[in-house]
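For reference, the structures are reproduced in the following blocks.
No lab work stands behind these numbers, since they all come straight from the coordinates. All figures in this text were calculated on a predicted structure; none of them were measured in a lab. Cβ atoms are built from the backbone, for glycine too; each structure is taken alone.
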Structure P
Amino acid sequence: MGLYTGFVTFSVIWLVLLFVVLPVGLHIPEHTEQGMATSAPSNPMIKKKFLIVTLLTIPVFFIAKWMIETNVLNI
């Protein structure tokens with residue numbers, strides 16, 4: 001796996017896992033300020049979720065890299 005292919009693979013895995021982790025732990029306030037969406041979370045914890053997604057992506061990436069390099073899936 002080349003550098004570009006590895007980067008693209010890592011990015012795709014990271015993005016998919018981000019969409020899995022984003023809704024976890026959201027709390028929607030009962031009373032919102034005027035002008036705010038009623039469905040907006042009070043604290044989305046984006047930095048924490050980016051860190052979690054990055055830490056989850058690393059082992060998943062190496063598993064995917066191993067599967068691609070050993071031709072487990074015959075791709």
Structure Q
Amino acid sequence: MSTRYFEFVGGNSAKFWCVGVSGAEVTVRFGRIGTEGQTQTKTLPDADAAVKHAEKLIASKTAKGYQETLA
């Protein structure tokens with residue numbers, strides 16, 4: 001899985017969120033559009049668990065109204 005980038009723009013919000021998987025690590029970067037944002041990395045037991053975790057996070061964000069865009 002490569003890095004996937006999502007944005008949410010509505011009301012006073014203009015936020016981005018992106019997720020990438022590398023081996024057993026899931027890295028998430030998020031913040032206001034136009035900033036570097038914050039980065040968090042989580043290590044899971046194996047690569048399959050990392051992909052499943054990333055898919056779960058993506059489903060959560062899209063349910064909240066985030067739209068996938070090209071970074």
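Compute Cα Rg over 2.2 N^0.38 Å for each of P, Q and report the one that scores greatest.
Comparing P, Q, the top value of Cα Rg over 2.2 N^0.38 Å belongs to P.
P, Q: which one has relative contact order in percent (Cα under 8 Å, 6 or more apart), as calculated, at 40?
Source structure for this number: P.
Using distance in nm of label points 7 Å out along Cα→Cβ at positions 2 and 42 as the calculated read-out, with 5.1 as its value, let me know the right label among P, Q.
It was calculated from structure P.
Out of P, Q, choose the structure whose coordinates give distance in nm of label points 7 Å out along Cα→Cβ at positions 26 and 50 equal to 1.8 when calculated.
This figure was derived from P.
Have a look at P, Q and say which one yields -8000 for helix-only ellipticity at 222 nm (-39500 (n - 2.57) for each DSSP H run of 4 or more, over all residues; to 500), as calculated.
For helix-only ellipticity at 222 nm (-39500 (n - 2.57) for each DSSP H run of 4 or more, over all residues; to 500), the value -8000 is produced by structure Q.
Determine which structure produced the value 2.1 for distance in nm of label points 7 Å out along Cα→Cβ at positions 10 and 34, calculated from the coordinates; the candidates are P, Q.
Derived from the structure labelled Q.
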